[in-house]
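Read through the structures below before going on.
Readers should treat all values here as calculations from the given coordinates under stated rules, not as data from a laboratory. This structure is a prediction, so every number in the text was calculated from the model and none was measured. Cβ atoms are built from the backbone, for glycine too; each structure is taken alone.
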Structure I
Amino acid sequence: MRIRQGTGYNNIKVRITPLLDVLDLRIGSRLIHFATLDIEGYEYAILNALKFGKKFDKAGVSFCQIDVELHSYANQAQAMGTGFNFNEFWLDFLANSPYIPIKSDVTYFDHRKVTLINVADSVCRTLFRFDRYF
């Protein structure tokens, strides 16, 4: 990890714990009520893993609500490659996941905040009472 120290930057080694290990060993559940993602363009890789049949779906990981900061084209290209197509990604994500956007009105610089909810998980529907809005 590169961190700022004083007027310069230093690289330091940090221990990384996989999300599934955190959920299983520390939380005891793979249901996450709320998460926020702000990972400088790499949010698309996480969102992709939430689609039906992908890594997190196969592992039984479910988020009730996700607030995600979608980054500018430059960040997208760095994380997902220059052939990344924002519109195609979202059409595919919405067609192949239990998540729908409920809010997407905050924009600053080239970034956009989006709130996604999981409308397929019965626990999420009960806890967050989504049905009263549909």
Structure II
Amino acid sequence: MLLFNGLDDLVCPYSMLRVVSAIANGGTLNEPSMLGASENKTTLLSSSTATKIASMMNYNVTYKYGKSTFSGLDISGKTGTAEVGKGQASHGWFVGFLNDEEHPYAFVVLVEHGGSGLGAAGAVANTVLNYAVK
């Protein structure tokens, strides 16, 4: 578990993957699976809420981070940092999903002590996802 923003909010990468997967699927979670599609589905949030959050995540990539940061990919995402203690660089996060029916991937990248969500975790996501869609 990780501590966010110096508060007592704890979350692990798998939990974030479940949330972002539900956002990408209009509020319905297809349980993440390493091998093939999962038959387990759960509604985590309403379709209208998922659509609003997905739109905000797409706005982040388009207008805040810049589409050129993720050249060749149509990504919706959100960066974050998790403070880990005085004198230590924060953990960098990037969570999101591809807006691509051929490659319906949700992802979470966590770079421990990476400092920046976009600079560290965003760069890893870009490299891995560009490879995955080829």
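Going by mean count of other Cβ atoms within 10 Å over residues 13-20, which of structures I, II comes out largest? Spell out each step's value before the answer.
Numbers: I: 9.0; II: 16.5.
Structure II gives the largest value of mean count of other Cβ atoms within 10 Å over residues 13-20 among I, II.
Further question on the same structure: Out of I, II, choose the structure whose coordinates give distance in nm of label points 7 Å out along Cα→Cβ at positions 101 and 117 equal to 1.6 when calculated.
Numbers: I: 1.6; II: 3.0.
Source structure for this number: I.
Here FRET efficiency 1/(1 + (r/R0)^6) of positions 69 and 85 (r between Cβ atoms, R0 = 30 Å, to 0.05) has been calculated and equals 0.55, so which of I, II was it run on? Please list the in-between numbers first.
Numbers: I: 0.95; II: 0.55.
Clearly, the read-out refers to II.
Where does the value 152 come from, among I, II, when volume of the Cα convex hull per residue in Å³ is the thing being computed? The partial results should precede the final answer.
Numbers: I: 152; II: 114.
Label of the originating structure: I.
Right, here's the next one. Out of I, II, which has the highest value for distance in nm of label points 7 Å out along Cα→Cβ at positions 21 and 93? List each step's numbers first, then the result.
Working: I: 2.7; II: 1.7.
Of structures I, II, the maximum of distance in nm of label points 7 Å out along Cα→Cβ at positions 21 and 93 occurs in I.
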